[in-house]
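Quick heads-up: structures coming right below.
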Structure 1
Amino acid sequence: MKTEQLRKAIIERYLKQWVQPGGKWSWNEDGTVDVIGDVAVHYLKNMKKLPVKFNLVSGFFSCASTSLISLEGVPKQVEHWFRWESNNENFTEAEIRSVCDVLDRVIVYDK
């Protein structure tokens, strides 16, 4: 299996866990992923940054109780709300909005 195929196969394993029921994803030419639906990344341990580079999420994006220390890979645009809660690194609403165009509210909770 080629390196790119292997990388996509690994990412698709995560997407099957994170994209909520009824949601669908597609690959963009630049390697980013669009999701029609909601994404919930919860209880992710031993990972400092997302292995997926999201582009558009048409629903909500929720990231909670993870070991993430970076916003790298979060969607470029979220059409509903963006939640960042109880992760190893806390970010402000302004920091999140500087990397992601959130069309609804940003919810931030500390540990």
Structure 2
Amino acid sequence: MRQRRKYLSKKHTHDILERRMAMFSQRFGREPVEGEPLIFDHQSETPMSVDPDRWRQEIVDEMARAGVDPAFIYAFGKTGVFAVEGRTDKLKPGQLEAWDAAIAEYDRLLEGPRQ
């Protein structure tokens, strides 16, 4: 079995941000400025944030489009945490442990019930 990465790659994270910035530019006709949401209400004439559930779902969708490991998508869905290679030191206490626990849970779910 292939060893999986432990955290999101910087490339995946970059790809997701680039896609969201392109979507912003396409929708609003300009680059986003600091403080504007990259996850936004597509019906709004101005950049407006969306509710937390929709925000999380859009991130999950972006992760899937970027080819992120399904275990990482599961972990994000469970924790709301992005554990990115080389940036895990930026996480709050307990977040990395929650991420790791969600990955382990995903692996157990894939194994199925033991006979």
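A short reminder: the numbers here are calculations on the coordinates, not readings from a lab. Keep in mind it's a predicted model, so treat the numbers as computed, not measured.
Quick notes on this structure:
- Read-out P(r) over Cα pairs in 5 Å bins from 0, in percent, for residues 56-95 alone, computed value 7, 22, 35, 24, 12, 0, structure in 1, 2: 1
- When Cα Rg over 2.2 N^0.38 Å is computed for each of 1, 2, the largest belongs to: 2
- Among 1, 2, which structure scores highest (criterion: relative contact order in percent (Cα under 8 Å, 6 or more apart)): 2
- Entry that produces 34, 20, 15 once Cα extents along the principal axes in Å, for residues 32-71 alone is calculated, selected from 1, 2: 2
- Value -17000, calculated as helix-only ellipticity at 222 nm (-39500 (n - 2.57) for each DSSP H run of 4 or more, over all residues; to 500), assigned to which of 1, 2: 2
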